[in-house]
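Visitor: In what follows, structures are represented as structure tokens.
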Structure P
Amino acid sequence: MSQVKKLDNQSLFYINTVGTAAAVISSVALLPQVFNVILTKNVEGLSLSTTLLIMVTTALWIFYHIKMGTYPPLVSASFNFIFAGILSYYIISIRNDQTNNDYVLFKK
């Protein structure tokens, strides 16, 4: 069995700094793509199934962090969920406008 390693305050500080940086970067990772889609209305090459999978996985992470009481990663996961939702909405909406169909989930 592995043993839990006790860390000093300086080590904890560095670990928490890295974790915070990862959470911030993860939170804004989809933002450039969201802005690009909103500004250009171009969803060519974007996968709706990928954005939906991101939403499912982040929903699971949100549930996990709520149950564990780990709130900083919960905030990060929540932003990912929101941005993936916005991206999914635009992919569906723009593809519907381009094809004049009532509802298109996946590009033909």
Structure Q
Amino acid sequence: MMEHLTKENFEETIQNSKGLVMVDFFSPKCVPCMALMPDVEKLADEKSDVCTFYAFDTTGNMRMAMKQKVMGIPAYLFYKDGEKVATLGKDILEEKGMAAVTEKLDELTETA
């Protein structure tokens, strides 16, 4: 299960994180987001040894999403030791789905 971040704890949690972190930017009203959510949660369970997974509901929190340069959802942002290292946006996710996420995660853990 992924922990949900809020606008109150997002920056502190990410800045103080060690290792690889993935944040799922979503909205309950976003059909593609909700379609991918079960697969993201499964991946979080399978890869919890190499990456910490969080979810961030953009509903009412668009300012924080925009600060992270999230302009559309679904979007997955990857951070390493508090610094953003990769972004998977709506277009690539619609084209490749979870394969894009798995590939990016594998790529980032190989360079760890």
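Please treat every number below as a calculation from the coordinates, not as lab data. This structure is a prediction, so every number in the text was calculated from the model and none was measured. Cβ atoms are built from the backbone, for glycine too; each structure is taken alone.
Visitor: Assign the value -12500, calculated as helix-only ellipticity at 222 nm (-39500 (n - 2.57) for each DSSP H run of 4 or more, over all residues; to 500), to the correct structure from P, Q.
Guide: Going through each structure in turn, the value belongs to Q.
Visitor: Work out Kirkwood radius over Cα pairs in Å for each of structures P, Q, then name the structure with the largest result.
Guide: Top value of Kirkwood radius over Cα pairs in Å, among P, Q, belongs to structure P.
Visitor: With distance in nm of label points 7 Å out along Cα→Cβ at positions 59 and 75 computed per structure, which member of P, Q shows the largest figure?
Guide: P
Visitor: When FRET efficiency 1/(1 + (r/R0)^6) of positions 3 and 51 (r between Cβ atoms, R0 = 25 Å, to 0.05) is computed for each of P, Q, which one produces 0.05?
Guide: P
Visitor: Distance in nm of label points 7 Å out along Cα→Cβ at positions 11 and 91 computed as 3.0: which structure among P, Q?
Guide: Q
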